[in-house]
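Laboratory data are not the source of any read-out in this text; all were calculated from the coordinates shown. Quick caveat: nothing in here was measured; it's all calculated off a predicted structure. Cβ atoms are built from the backbone, for glycine too; each structure is taken alone.
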Structure I
Amino acid sequence: MIESLQNEQVKYVASLQRRKAREESKAYVIEGWRFVEEGVRRNAPLIKVYVCLDCEGLEWRYIRTKLVERGIPYEEVDPRVLRKMSATEEPQGILALVRQTAYSWSDLHIDSKTVVLVVDGIQDPGNLGTILRTALAAGVSNVCLTPGTVDLYNPKVLRSTMGAIFSLVLLPGQPPEDILSFCRDKKLNVLMGDVQGTPIYQAKLAEGPLALIVGNEGKGPSQSFREADIQRITIPMTQEVESLNVAMATGILLYEIVRQRGFL
């Protein structure tokens, strides 16, 4: 059992609550019984699990069995130690160290049914996490993120994904120009959410691979996308409502795309 707050493992895990440390180590931390269980179920690249058995959850038996089967180490820690390593004031009793998965453009396998989601400059961690979870629920597994987007491994982003992050092909830090070039090379039809666009229910979305761009909460998509020759789509609204939360809007757009394609 780890009981000392000065333990090097404790210091290392605690440091990963900072973006710079996560970028340098290519690792991040997930917390909570449900989240760690999702990581185990989805075969996340877990490095090590830390558990406080004083706070043991019902999920521990399943988690421990799977950790042993996969040869992933786990260690019991004192409650004070867990609080030191955690990003939350009242940790549930378990957290895990996870290796970041590095994907490249070659990991995006494009066919006639492919939908690629492009997240451009989303700043709110909760919005990004919800968007990623919604994308996976809608059958969309390929996501590109531009440099202005909030850190993918921000603890609030991770919590909001509810484990969806483990089943997505994610390409963070991709410049708009590179994204557009990839779409041209792979012959993707590119759509962009925009208040001046064609109503989504009138757009023809049923055939061929496509990419959907959703932009910043206040400014919308970046200038590079706005200047490109791509189709703009919008969600019709009544009662003088000007806009929707970007995560909700993304969900509506994605589900209309998959509805027209008959995926779900």
Structure II
Amino acid sequence: MSKGVTFYFMRHGETYLNKYNRMQGWADTPLTPRGRRDVARSGAGLANLKFDAVYCSDLRRTFETAQIILRENEHKDTPPVKAMPEFREIFFGSFEGLDARETWEDLWTFLGYEDGPDLLDDRILMKELDGMKKMDPYHEAEDYMTFWMRVEKGLIQLINEHRETGRNILIVSHGITIRNIIHALIPEFKIGRHLDNASISAVSYYDGFYHLEKFNSIDHFVPDFGYEDEEEPEVHKVLPTDIDLDDALLP
């Protein structure tokens, strides 16, 4: 049997734009107290799992999430977090920060889906993202091909570096990005299922095939200790010393 590799994909914790149900792609807000708490619960539940490398997108919400996960981990010799712009979320153009429900409903009307889209249609996200670029008055929203070519570049880099190493690799990223990566690795996977904040989706590679081991799992979360939403447990706020976050950001 080959050594293989296991990729653990984690969606970032809840942010303020998540809380307010706003469009959030390249727009970035900090984690809420609840978001920090849930990430800590997720990290504590994974504490005995050694990650041989940790990657995240270059947005602050994934940096913050990755830092909390490593703080909770029992293995203190994990290499520093590496930021990869390729793993950013889709860019929603001029719709960034707008009400999410209204924006998606306007898009579905624009595309002629009066009763909403068929989430089991493998091409629905492609149609939605291409439609959003057309609907954007500035036409600056990413279309599907632009988005996927960016993400695929990062994915291929990690596959080439880690496949057949037997390593556990953590990638902290975003809902749409993670679901499309899983669909690329496992084509029968249906993209139209949403991810919870701080959830884990695990994909293993061995014997020449990718296997979905977990999807949107929060079963590992340790119990909530009863903090109120406005309370915030102590969190290590220092970013990795080898990363200049402002230099990492795309223009």
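Each of I, II could give percent of Cα pairs over 18 Å apart, for residues 50-129 alone, but the derived value 63 comes from I. To which of I, II does the computed value 18.8 (mean count of other Cβ atoms within 10 Å over residues 42-49) belong? Source structure: II. Between structures I, II, the greatest calculated value of relative contact order in percent (Cα under 8 Å, 6 or more apart) is seen in II. For which of I, II does mean count of other Cβ atoms within 10 Å over residues 170-177, calculated from the coordinates, equal 24.9? The value was obtained from structure II. Source structure of the calculated read-out (distance in nm of label points 7 Å out along Cα→Cβ at positions 26 and 122, 2.5) within I, II: I.
Have a look at I, II and say which one yields 13.8 for mean projected area of the Cα convex hull in nm², as calculated. Answer for the origin of the read-out: II. Can you say which of I, II returns 4.4 when distance in nm of label points 7 Å out along Cα→Cβ at positions 74 and 218 is computed? Answer by label: I.
Figure out for me which of the structures I, II the number 3.3 belongs to, where distance in nm of label points 7 Å out along Cα→Cβ at positions 138 and 162 was derived from the coordinates. Checking each candidate, the match is II. Taking distance in nm of label points 7 Å out along Cα→Cβ at positions 18 and 66 as the criterion, the highest value among I, II goes to I.
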